[in-house]
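Okay, got some structures for you below.
All of the numbers you see were taken from the coordinates with simple rules; none came from a lab. Please read all numbers here as calculations on a predicted model, not as lab measurements. Cβ atoms are built from the backbone, for glycine too; each structure is taken alone.
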Structure I
Amino acid sequence: MSNDGMWMVDAATSPPFDQYRTVAQNSMTNTTYDPTIKQWVSVYYDNLGGYAIESTSGWQGNTASWSGKGLDGGTFADVITKVSDTETSDANTTTDPKGQVTNVTITCKKNAS
């Protein structure tokens, strides 16, 4: 949480994972609710030059659909689904400025206590 309580702050580190990413990726995501436009807004940036802004109107049932556009012309969409009280999935689609589409699905499960 930010010092003033207006932003949720998430810092993440991903280790190198292929021949192109030979250093750790350190990222920050800041998320807030804008009551003027009735949208959740998320701002992302990382140490490799990545940045993005995306938004959602919020949860519709068990799903929140985020979308955004990078300043380079790329687009992205995240569909987050609450599968159960202990599991979520995130279906991410990214289209780069050349039209190349990448789909990734992430599943998060809470560990049993």
Structure II
Amino acid sequence: MTHRCVLRGGGPAEAHLTADWLRRNGVEVQIRGEALQGLFGLLPYRDAAPSLWVAEVDAERARALIEAAAQQVAEARPWACRCGEQVDGHFGSCWSCGRDRGFSQDQAG
């Protein structure tokens, strides 16, 4: 099976958060290059940073999901969770009950 890189050059946290987002949306993803982090400075950053790879048939959908998530963060406004908490817009989950924004979102203000 052929795979395509859909994200390269972010740090480990970005790689894992994005991979989790893709998996929760039904896209199988591989994180490659994590073992190269110790070579930062010896290799160019983009070569030593983790990258995300998906099956070729899922690449377009994965890129669209990544773009949609980035757009949502860029346009983030505070939101009210069903549990009643007000949550800053850049958070994707409620700090109090753990619900995902997509499942509990009511835009505030």
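Points worth noting:
- Of the structures I, II, the one that 12, 36, 41, 11, 0 was derived from, the read-out being P(r) over Cα pairs in 10 Å bins from 0, in percent: I
- Source structure (of I, II) for distance in nm of label points 7 Å out along Cα→Cβ at positions 2 and 42, computed value 3.3: II
- Structures I, II were shown, and relative contact order in percent (Cα under 8 Å, 6 or more apart) at 12 was computed from I.
- If semi-axes √(5λ) of the Cα gyration tensor in Å, for residues 26-81 alone is computed and equals 28, 18, 10, the structure in I, II: II
- Per FRET efficiency 1/(1 + (r/R0)^6) of positions 74 and 98 (r between Cβ atoms, R0 = 25 Å, to 0.05), the highest-valued of structures I, II: I
- Each of I, II could give distance in nm of label points 7 Å out along Cα→Cβ at positions 50 and 90, but the derived value 1.0 comes from I.
- Value -9500, calculated as helix-only ellipticity at 222 nm (-39500 (n - 2.57) for each DSSP H run of 4 or more, over all residues; to 500), assigned to which of I, II: II
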